[in-house]
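Peer 1: Each in structure tokens, the structures are laid out below.
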Structure 1
């Protein structure tokens, strides 16, 4: 693959992931309140998020392994199509059961991050991989910049179901663009890794052969468990702390909570884009990926404590910006370290496995965050801070991968 094809593949991967995350981001401001409109409690609201991640946990290794065998392009096309169907069912839902089915379909389709990361690793030399993963992180950030704003505006104007149809439309556009422009990046002659089992259990055993990988997988799991405690509680926290009591549970209260949550998520996305698109490269050269993993997790932990203690909505934005900086340096750094620590023929499997670990964390975190929130509104953030601090401590044992990477 020549330089022009490499650049096109990276550009299409960026756009594909951006549109994927845009559709996901559109749902974020309205999902808790849409579920509440069907009578969901905070615990059920957070379990709805867990159902999405459960499907990612089950199927991320399958998508990654399939992409190693048949190529990245067909896997991206198929997964994007399933994600679009999930959004469509979500918008048509008329019960909590349908909401859960919709999120599970979307979770199955959107379990493709490991495949997209493997696509990027295919066309990026090891020394440039942190910057490339930073661009992928920027696609996440941009999705979270524009998605929640679109979702908040559309939901406020046309009702909580409308953003799901917008997400489905973006999924359709995403599929058409990927079909027309996405090249196959899996290198000819690279032998696919052997099967690793439906849940990736054999992949976990194989991961022990690579230095850093078991520790990185543990860090990813702990980080995402703690982070998901915050993610699934933040909208409920904003609603119950900053929406006037008489409006709680009403349509007007849901609209106000949607608007307040939208601005918070916009701050998260803008900060993450700035960090991952413009700062991650210089920071990596100055500090190294290990330091960024440690520092990112530590900053997020401090931000969680700040959120739990914040006395007003306006002051909430201070820890939110710190949180965005921390996650903005952590995510691409751990992805780059992982991809550079494995052989080229196992990148899809191992990056898919890392997404499974993330998804497992996003099952366990939401499974308890609603219960914690019902006991004390700040409890999910305090518990999350403890877990992220533990992840930062584990990261001290990471070692530099080979200078040129394995890919």
Structure 2
């Protein structure tokens, strides 16, 4: 092979290699283009999905939403906004100032509403809040916040929330709370309320008088600090009914013989009860503790017990025979002198009919009849039979204890 042939063969080889390189480069470029196209299509699909999600969120929001650009042009609003401001279906609003002319008709103070909106555009605060009173009585909260892109203000999002029902509920709750406060301040019983943790929320005047704690200094403190109770007999601390009511969720009464230890150490006999405070769902939100001092009642009870003991001593130790009978003639009680007079044991006498011990049945029947009509019997002669069979001649004095028209004994 001569030199010309060799050179021609070399040129052909180089050309072939260049052609292959160009082909491979083109093939790689086409493959990269396909991948880029697929990635772009996937990204476009994802963006479309995101836009659809945002649009659905925008439309399903419970707030009315308005979006404007940096110049005040409207870029969108949702159906809730249309409903809230009663926009006519055929109307087209491109500028916020045009929309203001319509929406201001529904606001009680139209001029102030427009001026405030223009001020927000002028000062461009990051966030704004207004409370709008509408002419039809509705109350609407208006929020706005800046839309930023690369730290540049590109518009504002306005949201409107109808809080009429919430305000009405708050007003109703406020009125109920005030009525409760007045009621608690007016009743004679002491009242302490606690939260769910057992800390004092409030106490009324009588509670302040009994515990020695002022409402301000007691608020927020554990109930055990304010309402210290001990057993009158054992002197041991008593668990507060309010704590039990919180744990068990039911009304709890206080045990007998309980003393309240006031702030200054004074001990006051009380009785009380506690009940859980429940919310609308039935959950326990705290407790209400109602109590009263029973010093006077204790004094009366002690006096009654003393009188009862003295009466019982007099009845039992009297030198003459005494007995009580019911309206049916059954012996309810008899003293020692009568039992000794007739010779019976107590269990042989008490619980039986008085006629069983009278010799003359017409006499005892007459006595019972006259007593039932309210007559007082004095020095009535009768004969009574003793256990040993002997007869005792007695004089009977008797009268009836009546209570509310009822024959007691």
Structure 3
């Protein structure tokens, strides 16, 4: 651990400064690759591309992230998080400045390929490993919970600032360029700060992994169980994207109110669920907390199936959504704390995260397609019910895998 920590109490300590830098960086680094989600039509107009071409840009990035998780994990155990994270932020910022020049379509695709490298290969596993190094074993839940909550808060604040900046320009294209430049500048600044705050000797796990280390990770049952648990937690989160259209299609909510509820769903619940779960996890264990979360996910989604929404039941639908999303973010806030509970050595954390994420984040590829198929094939309430049933099945399997994880750890 670094020489200075902000709090020490019977083995509990967190490097607060490093954690703050990490959650700020982690909260902003994906804003440029996912710019389409906030500025779809404006970005399309600025780039002069079709809907299909804009979709290709995003698909290329998404596919590359899945491919890059494992090599990124191996790299995180070979190179210090300080060097990798600094490179990630600065390189993403530099490419963002080129992006702001609105280059031709092939160049934009190439930029997103590079984004896939700088936000995955050199970033994600190093980011998780650095977070783990920030906190003592007894503070892992809180560290990861605060990380997730802080990321949500940071991305919300910077997104709102960018919207205000965008509104100041008479030309939407000029406003789009200004937003991209502001994000890029933020990346470069946080990259410089990272170099001075994150240390090469920040804790355990600074030795380089060997081929035997990779084999060791692949032979660890807890790594595969954590991958299964994270997958089962990530499916409900991805399926939650269908709640906003559920409210507009089934409950009669207007587009504007739907957007407001969607914002509350994603941004409002994230800091609350993840931070609270982190504190609970450090009291009763991350795995036990996850089991309780999976149970709540099952209950909330069964309620949607048994009592479908309608304009008269809007308050019930919103209340159920708040509970469901709070718990979804609770799982996101603590599932990587299972690395400590599962006794995965910090020196192997990067490779372990690479394996876990390669499996667990595949819903990014197939969940929107499967959900869209159900909505197209079974119009109305029935289509959404199938989405909710998939969520229930995933959460139920999550309980099974978490139980097996706990039993495996007990035998270690």
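Here, each number is a calculation from the coordinates, and none is a lab measurement. These figures come from a predicted structure and were not determined experimentally. Cβ atoms are built from the backbone, for glycine too; each structure is taken alone.
Peer 1: Which one of 1, 2, 3 has distance in nm of label points 7 Å out along Cα→Cβ at positions 236 and 324, as calculated from the coordinates, equal to 2.5?
Peer 2: Values: 1: 2.5; 2: 3.6; 3: 1.1.
Answer for the origin of the read-out: 1.
Peer 1: To test your reading of the models, identify which of 1, 2, 3 gives 2.25 for Cα Rg over 2.2 N^0.38 Å when calculated. Don't skip to the answer; put the middle values down first.
Peer 2: Working: 1: 0.92; 2: 2.25; 3: 0.97.
Corresponding structure: 2.
Peer 1: Another question about this same structure. Where does the value 26 come from, among 1, 2, 3, when relative contact order in percent (Cα under 8 Å, 6 or more apart) is the thing being computed?
Peer 2: 3
Peer 1: Still on this structure, I have one more. With helix-only ellipticity at 222 nm (-39500 (n - 2.57) for each DSSP H run of 4 or more, over all residues; to 500) coming out at -26500, pick the structure among 1, 2, 3 it was computed from.
Peer 2: Working: 1: -26500; 2: -14000; 3: -24500.
Comparing all candidates, it corresponds to 1.
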